[in-house]
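Engineer: Next up: the structures, one after another.
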Structure P
Amino acid sequence: MQFVHCSFDQHAEAILAIFNHAILHTTALYEYKPRTMETMRSWFAAKEAGNFPVLGLMDEQNRLVAFGSYGTFRAFPAFKYSVEHSVYVAPDQQSKGYGKLVLQRLIEQAAADNYHLLIGGIDAANEGSIALHKKLGFVHSGTITEAGFKFGRWLDLAFYQLTLPTPAKPIDG
């Protein structure tokens with residue numbers, strides 16, 4: 001296994017397939033319609049503009065098995081040390097520990113980038129993701145009940161946070 005910094009040209013197609021499987025078959029994303037390559041172009045552009053990583057985990061056959069990223073939590077200046085992250089694993093590669101590897105690497109990257117808070121918005125019924133976050137030190141910080149509606153039912157959105165010891169000297173402004 002090897003970590004890479006994903007790019008649109010090399011990884012957009014694989015990431016799009018993972019996103020679209022999650023959209024169509026899970027409540028990991030509160031979206032209804034599959035994304036397009038154009039939405040991937042915009043997604044990568046936003047990550048690049050914000051200097052946010054897109055970290056991919058490649059297998060021995062150079063296939064993307066999992067990826068993760070983080071981005072703006074809320075677009076107000078005082079939230080500059082907080083980011084919201086996401087981790088996705090290819091459907092045929094789940095339950096192999098790849099999500100944990102990616103999340104650990106995101107935590108390291110967020111600390112290196114001087115962020116203070118990693119926030120995960122997780123469907124409250126996603127016991128696997130919640131267990132993973134707890135295992136890595138995240139704590140439950142609140143649930144918004146009936147925040148979404150998908151697959152004919154209301155979905156509760158749980159927030160988990162990990163407080164990092166960075167930055168050493170936060171500043172206003």
Structure Q
Amino acid sequence: MGKESCIFGSLFQAVRSQTTLSQWEISVRAGTHLSNVNQVEAGNQEPNVIIAVKMLLAANADIQSFFTSLSSQLLQSIESSKIPVLSQDEFKKELNSTSLPSDETKFFGILLFKCRSITNLSQNYISSIAKYDHRSLQRVEKGIQIPGVINATKIVAATGIDVGIFFDIFSKKLQEINSIKNK
């Protein structure tokens with residue numbers, strides 16, 4: 001696995017080591033297999049964005065600071081000079097008001113589409129900045145595909161939205177979707 005997935009794994013391992021939680025406890029809380037947590041921490045596997053957020057929630061991590069840190073380490077791998085500088089308050093309000101789908105797999109794409117729509121940026125523009133396949137971005141926005149956490153972070157950064165704010169909102173909404181689904 002590439003250097004970028006190792007970045008997520010090592011950051012996550014540092015977060016988990018600040019708790020008394022074992023990999024097994026994280027796996028149970030996050031609803032994933034123990035081997036997935038082990039492989040992520042070893043840098044051998046990159047989780048999709050939903051599993052990554054669930055693992056962070058399981059570790060009681062500060063989602064906003066985690067993704068801010070992750071994105072700062074990834075900025076050299078995207079064309080950050082082309083990222084628009086935007087007022088974040090408007091986006092925070094818009095993202096918080098986004099309706100919840102019944103399926104968590106569609107929610108990242110919905111939020112991403114909302115960000116892209118608000119910023120008036122095309123899929124082609126986002127794809128070129130994030131160095132992410134255009135067709136894959138289309139599938140992500142339609143809820144057909146869930147990106148890995150590294151690509152998800154790069155795509156969000158390419159919109160100009162504060163990555164920490166985006167993932168903080170995403171994690172809270174993801175918890176809401178799961179609590180509604182479990183009732």
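Engineer: Name the one structure among P, Q that distance in nm of label points 7 Å out along Cα→Cβ at positions 107 and 163 of 2.1 was derived from. Could the numbers behind the result be given before it?
Structural biologist: Numbers: P: 1.6; Q: 2.1.
Computing distance in nm of label points 7 Å out along Cα→Cβ at positions 107 and 163 on every structure in P, Q gives 2.1 only for Q.
Engineer: Given a value of -10000 for helix-only ellipticity at 222 nm (-39500 (n - 2.57) for each DSSP H run of 4 or more, over all residues; to 500), point me to the structure among P, Q it was derived from.
Structural biologist: On the way: P: -10000; Q: -21000.
Structure of origin is P.
Engineer: Given a value of 17.8 for mean count of other Cβ atoms within 10 Å over residues 59-66, calculated from one of P, Q, which structure does it belong to?
Structural biologist: Values: P: 15.0; Q: 17.8.
Matching structure: Q.
Engineer: Thinking of P, Q, which structure, once distance in nm of label points 7 Å out along Cα→Cβ at positions 35 and 155 is computed, gives back 2.7? Numbers along the way, then the final one.
Structural biologist: Numbers: P: 1.4; Q: 2.7.
Label of the originating structure: Q.
Engineer: Another one. Taking relative contact order in percent (Cα under 8 Å, 6 or more apart) from the coordinates of each of P, Q, which one would give 28? Intermediate results must be reported in sequence, preceding the final value.
Structural biologist: Numbers: P: 18; Q: 28.
So the calculation was done on Q.
Engineer: Work out the source of 0.35 here, i.e. which of P, Q gives that when FRET efficiency 1/(1 + (r/R0)^6) of positions 43 and 131 (r between Cβ atoms, R0 = 25 Å, to 0.05) is computed. Please list the in-between numbers first.
Structural biologist: On the way: P: 0.35; Q: 0.75.
So the calculation was done on P.
Values in this text are rule-based calculations from the coordinates and carry no lab data. Note that the structure is predicted; figures quoted are calculated from it, not measured. Cβ atoms are built from the backbone, for glycine too; each structure is taken alone.
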